[in-house]
Structure I
Amino acid sequence: MLTRPEIDQEGLCWKSVANLDSLTIPVDSLEPVLVYEDWEVKVGWSTNVVKLSSNEYLVGWHGILRGDISYREGLAVVDGEGNLLAVSNYVLAPRGLVEEYGDRALVIFGDGLVLYKELLIWVGGVSDYAVGFFSVELDKALEKLKWLRG
C-alpha cells in the first residue's frame, strides 16, 4: 500500500503492508519510497494508482516548495510491491492568478488519476476553492518520467 503518514514531522512517500482485518499498518512494514529534496519541505502521494501493465502503476505525488510553500505535482511509476521504478520532475505547478486565489494560495493538488482510452486525466484541487481537470495523452505524460532501472 502507498501511504503518507508524517513520522517525527517528516513528510515522505511510503510503502507499507496493511492489515485490513484490524485496519492497521505495522510500523515495521513502512519503507520510504520517495523523499524530499533540499528545496522541498515534504513530499507525499497525491492520487490513486492507474495500472499501466501487469506490474507497473502510475501515481501522482506532490512536493511542497520551501521558498513559497507552493504545491507542485509530479508522476511516478511503482511496481506491485510499491518500489519506485520511474519518477518525473513537477508536471503541474501554480502559474497564475487562478492558483493564487483561494483559502490556500499557490496549490495544485492531485486527488485522482483516470485513464480514459489514451488520455490521462488528473482531477485535483486548485487553491482550496475549485476543482481542476488536467488532461494529457498518456504517452506524453510517460515521456516526462526518468526510469531508475534498466
Structure II
Amino acid sequence: MALNKLAFASSQENQNPPQNGNDGNNTTRWCAVNGGIFQWWEVDLGAMAVITNTQVLWEQNSIYQYKIEVSPNNINWTMAVNRTTNFALAQTNSDNFSATGRYVRIVVTGLQPGSWASFFEFRVLGSINNGGDGGSKTNGNSTNQQ
C-alpha cells in the first residue's frame, strides 16, 4: 500500500531522499543525514487502511532497533510495533500486527556502530478502508497491496 505514496523523513542524504524508501526499487534507498538515532521515515497511504504487516529491507545486515507507529491524522500516533530492544541480526525485518491508520512511521531508536538509519524499501501490507463497516482485513492472499 505504500508503493510510490508520499513519503517524508526527519532528514536525508541528498542522493537518498525519502521517496526512494517506497519506490519499489531494491537498488535505491532512503538514508538519514548522519548516524544519529531517532531518525524517522513516514508514508501517507492516502486513505485510512487496515494494516497487517510491514517489511523493512535495511541497507545493511545489522541490528536495527526501531518502533513502528500508525496515525489517522499525522498528529496522534499509536505504537504498533516495539522493536526498541531488538538484538537480532537481519537485513529484512517483517512485523505482523493489526492497526488502522492513514500514516505509517518507522522511528530508528538504536543502531550498531557504523550503521545509519537507511533502507532500500519499506512495505506496508493490508487493505484500504473504503468506509462502510470499517473495512476488512486481508490474510496474506493476493489482495494484499504494497
If relative contact order in percent (Cα under 8 Å, 6 or more apart) computes to 32, which of I, II did it come from? II
When Rg and Dmax of the Cα atoms in Å, for residues 39-126 alone is calculated, the result is 13.6, 41; to which of the structures I, II does this value belong? I
Work out which structure the value 24, 20, 15 belongs to, where semi-axes √(5λ) of the Cα gyration tensor in Å was derived from one of I, II. I
To test your reading of the models, identify which of I, II gives 0.55 for FRET efficiency 1/(1 + (r/R0)^6) of positions 15 and 71 (r between Cβ atoms, R0 = 30 Å, to 0.05) when calculated. II
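Quick note: the coordinates plus some simple rules give every number you see, no bench work behind them. In this text the structure is predicted, and so the values were computed from the model without any measurement. Cβ atoms are built from the backbone, for glycine too; each structure is taken alone.
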